[in-house]
1. Which structure, out of 1, 2, was distance in nm of label points 7 Å out along Cα→Cβ at positions 171 and 363 calculated from, if the result is 5.4?
2. Suppose you compute distance in nm of label points 7 Å out along Cα→Cβ at positions 251 and 371 for every structure in 1, 2: which one lands on 3.7?
3. Given structures 1, 2, which gives the highest value for distance in nm of label points 7 Å out along Cα→Cβ at positions 123 and 443?
4. Here relative contact order in percent (Cα under 8 Å, 6 or more apart) was calculated and came to 19; which of the structures 1, 2 was it taken from?
5. When percent of Cα pairs over 27 Å apart is computed for each of 1, 2, which one produces 56?
6. Which of the displayed structures (1, 2) returns the greatest value of FRET efficiency 1/(1 + (r/R0)^6) of positions 147 and 299 (r between Cβ atoms, R0 = 41 Å, to 0.05) on calculation?
7. Between structures 1, 2, where is distance in nm of label points 7 Å out along Cα→Cβ at positions 91 and 291 highest?
8. Which structure, out of 1, 2, was helix-only ellipticity at 222 nm (-39500 (n - 2.57) for each DSSP H run of 4 or more, over all residues; to 500) calculated from, if the result is -12000?
Structure 1
Amino acid sequence: MANYITSISPVDGSVVAKRKIASKKEIASAFSAARDAQKAWGNLSIAERAKYCVAAVDAMLAMKDEIVPELAWSMGRPVRYGAGELSGFEERARHMISIAEESLANVVPAKKEGFERYIKREPLGVVFTIAPWNYPYLTAVNSIIPALMAGNAVVLKHASHTLLVGERFAMAFAKAGLPRGLFANLVMSHEQAAEVISSRLANMVCFTGSVPGGQAIERAAAGHFLAVGLELGGKDPAYVRSDANLAHAVENLIDGAFFNSGQSCCGIERIYVHKNLYKDFVAGAVALTQRYVLGSPLDEATTLGPMIKPDAASFVRKQIAAALRGGAKAHIDEILFAASKKGTAYLAPQILSDVNHQMSVMRDESFGPVVGIMKVSSDEEAIQLMNDSEFGLTAAIWTTDVDAAKSIGARIETGTVFMNRCDYLDPALTWTGVKNTGRGATLSKIGYEALTRPKSFHLRTIS
């Protein structure tokens, strides 16, 4: 096993960070310290925990000027959008802190003479968060802050591309004065993470990543009765009805497809447009896409940065090529994007029409700047196509008819239904998915239920 993990920049292939992998002894020590620290932490009031967590959020935001270029180098996010990641981080963290008291309150059933009855929500113990690189602060905060607010300790393993993000979390908690041992950031291999799970060093694992990664987590956890939360991505659809606001739909769906170079679990990867709007929608989408600027994420003019690595760009290129061989039509001339070159992480955005569900680009997660657009004749056809996927994270409906959106949304196999927006996570609503998108839930009051265990008290009064 290699002794180091190296973070390679998609910008130019340079080394962003190189860190030594934790030893077995260091891992065991970190989890032992977390378990010890959690005992006292779990006895603190929610208000006391909140003081530390608010201070940590403030400390993280104070590092914004360093974090924004760091994100650009680490995973290719253009600097003009880097602050948005921290805004989302703050929104989620502060919301979960604000609802903790109510969410973790005892559940009290109707009064029964001679008895006191309630259900208490107790912390699980140690939560092991395995975070991805594509939204490295947003995805990590989904479990880290709520886990701490619920009285748990947290051990974080961040992705190899974003090693520095894990260190930022550790710095923020240190500046906040979080009790020693309660939070740890460890550099680990996949094999070590699996051993942590199978050795029951943690009480829960929260993982965001690929389907194969989620399957590996479940294999490691099998038979050990750990709580497991898995968010494994998607092939998120959008449906533009005949009554939709065309300009609004074009603007928002193209952003939903290409923001972060398409590297979003809930990004739009396939669009179904009613035949009455289809021609105009495609024309508008093409015109808007041609205005994107592909280049170095360190340049303020750049609106589309590189993908995470050359292999990821190569996969999307192959998807596009296979679709074209199958009869699809490409609407964007790559020559318009001089930075797009084979063998690099830089890839021009692409819009495909004349696609079908036999094509990988409409079936398999692309996780890149490509979107297929299909013409449909009815709500029924759109629903059938949206459900024709192994994934189910979000689905977006573009219409002026709220009742129609509710009716269609009720029939879509998905975790979140949007109307006239996409590619967003509202922390007041639970984040979850169906089918191969995974299982479990984060954020909202329901997210707290996943990070605690219920304990019933049935107290009988004897006179």
Structure 2
Amino acid sequence: MQLLKSQIPSYVLKVSETLVKNGYEAFLVGGSIRDLLFGKIPEDFDIATNAYPEQISALFTKSIPTGAKFGTITVISEDNNGEKFDVQVTTYRSEADYVGGRWPSKVEFARTIQEDLSRRDFTINSIALDLASLKENETNYVLIDPYNGQKDLQSKLIKAVGNPIERFEEDGLRSVRACRLASQLKFTIEENTFEAIKQTLHITKLVSVERFREELMKLLLKSPKPSIGLNLLKESGILAIFIPELLEGVDVVQPQFHSDDVFTHSILTVDEAEDSVKLAALFHDIGKPRTIIKDDKGTHFYGHDVKGAEMTEEVMKRLKFSNAEIEQTVKLVRWHMFYYPSADWRNSEDPKSNPAHGWTDSAIRRLIQNVGGLDSIDQLLKLRIADQLSNKKYEFNREELDAISKRIAEVSAKEMALKISDLDITGSDLIENFNITAGPIVGKILNHLLEAVIEDPGLNKKFDLLYLAKQFINTSKL
């Protein structure tokens, strides 16, 4: 692909022009030039220069030196409309003496762009564009490509720079990144590079769970087919380090209802899932291998949703996801098997049979409460759609989900209480009327009242709730 100056944002060109005007070099490097050459719009732009961090800071008053120790200054630049953007400007460097398979113990600045490119991970990331060589509407520009990265881009190949074992021994995260990039770009990993990943797992084990989590989420959210990367993580041995529970599903067959084993079905569900439910899709059947039962009627996974929710919480806590992410994903896994009488409907001979028949208002309210609200109901339905679409044995029927969606809309349009704060009574009211002290007892009473109101929203009046609370107190051992 030929590059034009117009393809580089004005705020990036302004930074490079300032560097060049003051006697320094400016090269577009890393993923930004890779994406441009591959015909994609980069998400961010990185410039490499022979200017030292203090010189960069002196040139750009609007800059942040938090990465100066490693030679990186974040420059805040404006486009032609005055909108502000970050541009990472990094001094040429050569790293040595990596510690813990992740961070170099020292950073030495290099003199040339060629030295800088030699320390990078993959050939497709070791290309540099001399920004000073770009001219308006001309295609005569200077590309520095010492490792044939353009050729590997054309061949759709992830290949390590130089000796792949050395590259992965320097930085254990590079192995994970190789799988993520292959998935994101729909590339393959070069044979020697992939073998080096397997041989350096002892270094990958040293990578922090936070850094693995970041790469995992990029893989899930930025890949057209995340199953490609997830399979690479499995085959390389990386998945066994960080999420071994998923591997329990390999070769666990589901003969009655599925065409794939549990692991394959799970990663294909991720392919079908919308971004907001990709994590839940990955974990939704994680409990099946630990709940498998075989009898004369076939293979069953009773309670795998409950076990799966427990396992999902353990995995996500280990990977240090936020509490909000954990809570939401766990609820989706726990309730992804929510029952509606689809089988009854399909087998019915009555053409007017309703697939949502049997869903009472209280059942709908309870489902909404269990999942965490109407927004979560939308996510639950998205997960159900992905689960069904990923199964070649299952003929997806839109009518079923449309029917339950309609019932949810009908019930949610009515006045209803779904959480304690929606009750027409407070803990203070209970303390004042029943001479009880604040604490767990108040919570138990409020939960009991919420259950009653879910069954009958008409009870959500203070007088009625006080009466129900009195009955509960008198008949329960609190």
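Throughout, read-outs are computed from the coordinates displayed, never taken from laboratory work. Please read these numbers as outputs of a predicted model, since none were measured by experiment. Cβ atoms are built from the backbone, for glycine too; each structure is taken alone.
1. It must be structure 2, since only it matches.
2. Details: 1: 1.4; 2: 3.7.
Here the read-out was taken from 2.
3. 2
4. Derived from the structure labelled 1.
5. 1
6. On the way: 1: 0.65; 2: 0.20.
Largest value of FRET efficiency 1/(1 + (r/R0)^6) of positions 147 and 299 (r between Cβ atoms, R0 = 41 Å, to 0.05): 1.
7. On the way: 1: 2.2; 2: 5.7.
Largest one: structure 2.
8. Source structure: 1.
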